[in-house]
Structure I
């Protein structure tokens with residue numbers, strides 16, 4: 001107070017001594033003295049032309065480059081605004097750490113002097129103290145590049161990148177201190193001094209505030225997981241990742257919103273370092289609110305379909321608990337329904353009102369159908385090897401067709417099912433109010449593969465393998481494959497050629513030659529022959545085919561009764577029909593495939609065997625949560641000889657093994673020889689009938705590598721000619737395994753557990 005008041009009194013005393021009149025005159029003179037010179041300078045600068053611009057301080061950057069970044073030019077009138085913008089533009093180049101623009105007035109003309117200090121060139125990047133993470137991995141993370149200018153800002157950004165890397169690896173308390181060492185005026189090195197600390201694992205995840213939904217159910221939705229000694233070493237689970245943890249907030253919120261809690265609030269994650277820095281606890285906090293149900297569903301702008309037509313296709317129903325994900329699905333369904341009528345750019349916005357007293361919501365779908373559009377042109381890009389027609393024939397739209405969203409989706413599926421491309425984009429581009437260009441962009445992947453290898457199969461013992469495949473021969477979509485297997489129990493050679501569009505029609509032509517020898521212990525079966533077949537697409541999902549096959553069968557050694565030693569020839573015609581709606585042939589998640597085939601062999605076709613064999617096969621795929629898939633598969637086969645002929649041994653059904661009932665050796669869930677002279681465990685005879693059921697739950701493990709895990713339950717058996725098919729006789733197993741969709745084809749490793757082993761049978765088998 002005493003420091004302020006004396007000053008105030010002094011000023012007041014001064015004004016009293018001056019008097020009002022003298023004070024006014026004094027202030028006026030003072031203002032004139034202060035502002036007149038400044039006004040004269042501003043006027044001079046604004047009316048004077050710039051005679052010269054000089055650049056100083058630059059070493060590497062050419063003066064012409066600097067001048068090119070300026071708005072100010074020689075001859076321009078001086079402008080403070082332009083000068084400020086010039087400084088901003090020069091800083092934006094990131095070449096300079098200091099910029100000063102001065103002006104000198106000579107004979108009423110101005111000379112600009114641009115003084116710059118260039119950023120140093122990065123000579124070297126050094127890491128000190130990193131034991132847990134290699135220098136190479138750290139260098140991959142930083143964006144600093146030696147030989148280029150850098151700034152303190154760049155260094156700080158890279159400190160954060162390195163800190164994020166350490167957090168991803170579990171070193172949450174790692175500290176990184178950067179030191180810039182000026183080697184010369186032009187060069188500098190950056191050293192990152194690192195104190196890694198201990199790896200901190202997640203011991204506990206808490207979700208507080210949960211009263212209406214169990215905390216356990218919420219934790220299952222999180223990507224952040226508690227560290228588990230037995231399993232976490234297989235992946236990075238149990239290690240804190242900031243991006244995943246922040247995403248978990250949305251996952252918790254989504255879980256509540258899908259169960260009607262429309263006012264839910266979720267906060268977090270909050271991190272606690274516990275037990276002297278050894279462990280981490282992650283906390284989320286939830287305010288649940290009340291659960292709401294749907295009272296009324298209405299539509300605005302629906303002048304194409306009636307309310308009842310739209311209500312029939314959406315999943316949200318009046319009286320149901322509100323679900324946001326279901327609402328989003330309904331929006332897509334309505335858009336697709338309009339898209340099928342040519343309104344490809346239709347939009348749907350939900351208008352939701354809630355009644356806090358009744359705990360109900362009203363949903364109004366506001367529909368803007370837009371214009372009906374046609375396809376003007378279909379453009380294909382990115383196909384360096386594959387011919388345009390191979391892609392074009394899979395597109396379910398033609399030029400001048402109305403754009404149809406379901407046809408677009410089906411086109412994507414068909415192109416993807418070719419298995420020629422690792423990325424596919426189909427994008428409609430507006431060219432006029434009612435016309436679009438359909439741009440199809442693909443990125444090709446290798447379709448040829450040469451592989452050699454060996455391994456062990458429970459079916460065929462130790463095997464060697466040679467495979468040469470080209471799935472897109474000459475870019476025409478044709479398949480040529482040579483495959484050889486050399487094993488203890490099986491040797492085979494197989495050559496296949498397939499033309500999917502014979503004579504540019506939706507008719508396939510397949511030619512196949514094979515030679516196979518199988519060792520059954522006391523006897524061998526050698527099958528040698530070939531097939532030629534044609535197939536035809538029938539509509540969008542149906543197909544049919546006819547195949548003629550001719551093969552020589554030689555049974556040698558000492559086959560058990562009732563098998564006979566000797567040679568025979570089978571000439572047959574196989575007819576088949578199939579319906580396939582799977583979204584992806586190679587890794588399906590939805591849809592189904594159903595097929596029926598009947599093979600008829602007789603002497604008039606060129607052989608001496610006579611039989612009929614039919615197989616019915618069905619597979620149904622259902623998408624579940626988190627990209628997992630549920631599969632139900634069933635197969636029934638039956639064969640019998642005609643006019644006194646036996647059903648050939650190589651045509652019989654061998655139930656048991658990785659392709660039928662896992663947990664059993666090949667063929668041993670089928671009919672076995674139990675007569676005298678057979679081996680103690682029973683020789684394989686094959687079956688005249690088979691019934692197989694498989695249930696699988698498929699879990700993606702590494703999506704990028706296309707590796708899946710599978711849990712399964714199998715039931716099935718083979719039955720002799722005189723046996724009835726009885727469900728009580730089915731053999732059963734459970735198990736788990738891994739599958740990899742490799743470049744050379746699907747590979748499987750599965751373990752089956754026989755639920756009811758008989759004498760001499762193993763209970764668990766790897767296949």
Structure II
């Protein structure tokens with residue numbers, strides 16, 4: 001006996017030295033992680049949400065190189081609070097603002113109501129007549145008649161009810177966050193200095209700046225809320241200071257390492273990866289809880305630290321490895337999507353989960369060995385109420401197997417009814433709620449002007465023609481008429497509008513000549529003038545110098561991708577039936593079209609991800625039990641919660657978007673952890689020679705506590721995401737939390753019934 005004690009002490013001493021070595025190595029790697037994490041930057045680039053690898057994306061980039069970007073602009077709406085815009089003080093302020101904006105850095109052009117002019121070309125030269133004379137009130141009445149008889153101005157620079165004006169500000173391409181912030185601050189400052197009564201701003205530079213600021217704030221909120229909730233649950237569970245601090249240290253280290261890896265590969269924090277620290281914090285806590293719960297159970301049974309840890313690692317190690325693997329695979333399935341931010345989110349979260357597992361089985365045992373042995377009376381007291389609760393739940397399950405199966409079948413049928421009502425749809429600002437100031441400003445432009453959704457159509461003249469030929473222009477004019485009347489465009493710029501403008505200019509600036517010349521001689525004069533202007537920047541943005549290719553661009557309301565898809569199909573049908581390809585060929589393109597195309601991938605990518613996840617889970621369960629029947633049994637309690645979430649989405653009228661579709665694979669990857677813990681413990685019980693009912697009872701009573709605690713922590717952690725102002729983040733938090741709740745009920749109520757009724761151990 002003394003020899004055994006001596007041997008045990010030497011063994012413990014060597015393990016303590018190893019523990020110190022492990023902690024030293026972890027400290028060094030953590031210092032390296034801090035260095036790389038400090039290099040992380042926040043980013044929100046709209047282009048990253050285009051579907052990579054799609055042929056339309058390559059086409060759009062080529063088109064953009066020829067004609068410029070379709071979304072690098074700001075719209076500034078100035079409202080005179082219901083009064084007429086033809087008021088001297090108001091118009092002078094608008095004119096002053098136009099002059100200030102033209103001098104700001106990163107602004108390339110300003111189109112303003114007070115600076116827009118009607119060109120006039122006469123035999124003795126070229127000159128421009130302003131539409132509006134802000135400093136001459138006596139001309140306002142005539143100006144208003146001239147403006148409101150010019151269809152190209154109404155709805156673009158002037159509202160239809162004459163109570164508001166809009167400025168179109170062309171910005172430099174792809175502004176950085178700092179440049180965008182500086183520009184928006186300067187614009188706001190200029191407007192406020194002039195004391196204009198009401199203003200609204202919309203555009204890419206503003207949206208990017210606001211999104212990034214929101215992400216920074218929300219990252220701090222999510223992490224703070226998660227830490228507080230986890231501390232609360234750990235205290236309730238373990239009732240000791242070390243039972244709270246040790247898990248916190250381990251999980252915070254895994255978050256730090258994950259951020260370090262992102263910094264190492266220069267991956268920015270975007271609207272998706274901003275969720276990573278919070279998700280990792282709660283998911284990483286799962287392994288730690290299972291280890292600690294088992295360790296405390298062994299301590300309460302009178303074991304010493306080292307033997308207790310050995311039993312814990314032996315009995316929990318494989319199960320936690322498998323759960324970490326399945327959770328990581330759930331995130332890795334996001335690599336099937338065509339959207340880079342979602343790919344990065346899936347990849348780095350999966351890597352982070354692997355790191356969390358490594359830290360849980362290195363740092364946690366090392367700290368536990370170096371700390372004093374926990375108070376066994378406290379350990380028992382923390383554990384005393386669980387067996388009673390679990391026995392009562394198990395008794396309910398044993399008594400009502402048929403009721404449980406019937407209720408499950410009813411829930412599945414009800415969920416399928418809800419799923420049938422889900423719509424795949426998205427808008428340009430889908431991630432922001434209706435009350436967000438940016439959304440309100442966008443709505444203002446939709447209600448008072450031509451809208452904010454860009455429309456782009458590539459025009460290609462037929463063989464042997466140019467876009468300025470009479471026949472080609474007539475085809476473009478027919479297209480424009482359709483786009484105004486049927487498609488919903490409220491503003492159009494095209495080769496035809498350029499020809500109309502020049503024809504008007506060559507006829508004394510009279511509005512009745514704003515049309516395509518009918519006589520060839522008149523058109524020839526316009527074409528000669530266009531030839532002289534062909535290299536001017538305002539012309540190159542619409543027609544190539546050889547006049548073989550052109551751009552039909554417009555603005556419309558943000559109607560959503562589902563309706564846009566219907567309109568695009570109708571437009572293609574109209575073109576095929578009414579536009580002669582010998583004169584004009586067309587192709588839809590643009591940033592809005594590409595964002596809409598994500599909808600085509602949503603269902604496919606989601607199903608691919610789920611099938612991969614199902615396959616991996618089936619393989620793992622198959623390897624544990626060598627039974628196809630058990631594979632099917634294990635999948636049922638994890639598929640039902642997904643069906644329930646789909647049903648809820650349908651009944652609540654929540655559209656399926658790219659951001660929301662990731663909920664299903666994430667939720668499945670995490671929810672299946674409980675099933676694997678349950679089945680791994682059941683396998684151990686069966687190996688001990690117990691009958692199936694006794695093995696199920698032992699599994700239920702020993703694994704049930706850890707399953708419930710980890711689910712509570714996961715749900716609490718994910719629920720912090722409902723504090724987000726981004727709709728996608730809100731729904732990820734809400735629906736993943738609900739999935740986990742439904743899954744733990746299914747694992748502790750439905751799974752035992754299915755095993756008892758349908759599984760026959762060999």
Structure III
């Protein structure tokens with residue numbers, strides 16, 4: 001704790017120093033930017049001054065250009081004409097001191113004459129200081145500037161010269177003498193409100209404040225022919241950007257921000273461990289199953305994907321186990337979801353404890369787990385590990401006084417033989433798991449190609465069922481249930497599928513697939529709707545007849561199914577006691593409270609319930625006694641062995657006696673011979689069903705069959721029950 005406090009104090013000191021450095025750097029950057037902005041503004045002002053100077057200069061030169069044009073057109077101008085021209089060309093606001101014209105380089109004309117008489121007769125060839133610029137003007141044929149230079153009359157001035165050419169000969173030269181100081185002043189060069197400016201030629205000061213050259217000025221060149229001048233500017237207040245002490249408000253504000261940042265650091269430090277813990281929890285939730293703490297589906301794909309990359313590089317094999325707990329749903333519904341969750345936690349702990357640390361254990365949803373056993377390169381080792389896991393899972397679990405026995409179906413896929421990517425391996429292990437369930441559960445199965453073909457075939461069959469339902473391929477057949485005397489009291493509705501390629505299919509060929517793929521509810525609703533539509537015509541054909549419909553246990557997984565069935569019957573105005581629902585014995589087991597509630601709801605609505613294939617599953621007199629069962633249907637396997645096995649006779653007889661004691665009627669299925677019918681009548685069976693009377697028939701064929709059958713009954717003295 002002390003070490004961490006020292007570390008934090010050091011961190012604060014270093015942070016303060018760093019932040020102060022950043023603040024100073026920011027202020028320095030701001031100061032530099034401000035100076036740059038001032039320089040840019042100054043440069044723009046200098047450009048404006050230069051433009052003003054150029055404009056004024058050109059305005060002055062315009063008079064010289066006019067005079068030049070006049071002389072070139074008529075060199076024989078007298079002094080009167082010369083004076084008149086200059087009076088016209090030289091405005092009062094111009095900066096021209098005087099104009100001199102020198103034919104053959106000797107000054108013969110000057111305007112104004114007053115005060116400039118002494119320059120008349122001057123030969124430029126005798127003035128070396130001016131002759132050079134005269135020669136340059138003659139050679140260039142254009143305006144050349146000189147100066148400022150001393151004048152013969154006294155003082156200094158800027159001189160502009162332009163040659164005069166007549167008949168392709170140099171006739172002379174015009175010199176325009178400019179008052180440069182007034183020109184500079186009118187152009188704005190000198191002191192300004194925010195910018196002091198100065199002008200110089202080389203090292204010679206021309207105008208403005210000559211002291212600004214001692215500062216960090218901005219400069220702009222002014223080009224006058226061969227003359228190169230420099231126009232410079234510097235702020236009047238003496239600096240481009242204010243000195244540091246001008247920034248104390250910003251410095252104060254910056255330190256307040258630093259203090260706030262350091263205070264935030266302190267808060268962050270205090271809450272660091274709490275935030276770290278929260279982040280760890282978020283990461284854990286994103287990667288882990290919240291119930292068991294195992295790897296979840298998303299994180300499994302990431303881990304398995306990375307491991308596949310490793311195995312591909314290093315040529316390593318492994319296996320994937322897909323584990324599904326057998327009958328977990330019944331246990332969960334029976335014991336409640338809280339104990340179901342505890343059971344899943346226990347199973348997860350057993351799986352984790354059984355495997356190596358480097359292996360992966362994941363829960364991907366519900367009662368499904370996936371195990372990745374690393375570095376397992378042969379089938380025998382993988383199967384041995386699967387068997388050990390089976391033994392671990394079958395050990396009883398004690399939860400809240402309940403002694404629970406669990407087992408699992410395990411599907412196994414090998415890398416790379418059964419898949420080289422995450423989704424394929426999981427999919428194939430899943431297919432193998434369903435194969436293990438089909439083999440009787442509580443076992444393991446390796447994936448092979450035939451399983452995939454079977455799974456694809458089942459998927460294709462499911463799609464074809466959906467198409468068949470929408471295109472009228474499914475039809476209802478009816479098989480009579482008769483009294484021992486032969487009178488028809490019931491009809492069992494049996495669905496058949498007229499498959500376009502496979503022909504007529506019985507329920508055994510497609511119902512399991514419908515149950516696995518979630519189509520059973522649609523099929524069940526179709527059967528009930530069709531029966532309700534047919535019932536009126538069936539009762540008109542066979543007065544008083546009732547119709548029984550087989551219901552799949554999978555349909556009872558929907559808590560709204562009973563309400564939906566009753567709504568279908570109400571829509572077709574079918575009286576509930578005219579319909580019998582046949583359910584399996586497994587529906588009556590004590591671990592299915594939700595299903596039991598639906599059974600009771602149907603009974604309260606007046607629908608009779610029958611147990612189908614009684615004696616083949618979880619047969620229990622106690623189950624029958626506890627539930628509103630009106631019929632039990634003895635499986636055909638008993639009927640088939642009546643004549644050859646006395647024990648079967650005894651069992652059927654006992655069953656009939658038990659049913660009578662419970663006031664439950666008995667139907668014997670699979671009656672094919674008269675001998676079987678007589679024995680069952682002797683044993684006291686209430687109703688018979690089988691091919692002895694007729695095979696299942698579509699409604700229209702039943703309508704054709706029944707009149708002959710009724711006639712035979714009548715000839716035998718038997719009256720159809722109404």
**Prompt:** Which structure, out of I, II, III, was distance in nm of label points 7 Å out along Cα→Cβ at positions 54 and 646 calculated from, if the result is 11.1?
**Reply:** I
**Item:** At a computed -6000 (helix-only ellipticity at 222 nm (-39500 (n - 2.57) for each DSSP H run of 4 or more, over all residues; to 500)), which of I, II, III
**Value:** I
**Request:** Could you tell me which structure in I, II, III was used to calculate P(r) over Cα pairs in 10 Å bins from 0, in percent, for residues 334-373 alone as 31, 34, 20, 13, 2?
**Result:** I
**Prompt:** Out of I, II, III, which one gives -0.57, -0.63, -0.72, -0.97 for log10 I(q)/I(0) by the Debye sum over Cα atoms at q = 0.05, 0.06, 0.07, 0.09 Å⁻¹ as computed from the coordinates?
**Reply:** III
**Request:** Could you tell me which structure in I, II, III was used to calculate distance in nm of label points 7 Å out along Cα→Cβ at positions 102 and 134 as 0.3?
**Result:** III
**Request:** Using distance in nm of label points 7 Å out along Cα→Cβ at positions 166 and 606, single out the structure from I, II, III with the greatest value.
**Result:** III
**Message:** Using distance in nm of label points 7 Å out along Cα→Cβ at positions 150 and 686 for the comparison, can you identify which of I, II, III gives the largest number?
**Reply:** III
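Bear in mind these aren't lab numbers, they're just calculated from the coordinates by the rules spelled out. These numbers were taken from a predicted model, which means no experiment stands behind them. Cβ atoms are built from the backbone, for glycine too; each structure is taken alone.
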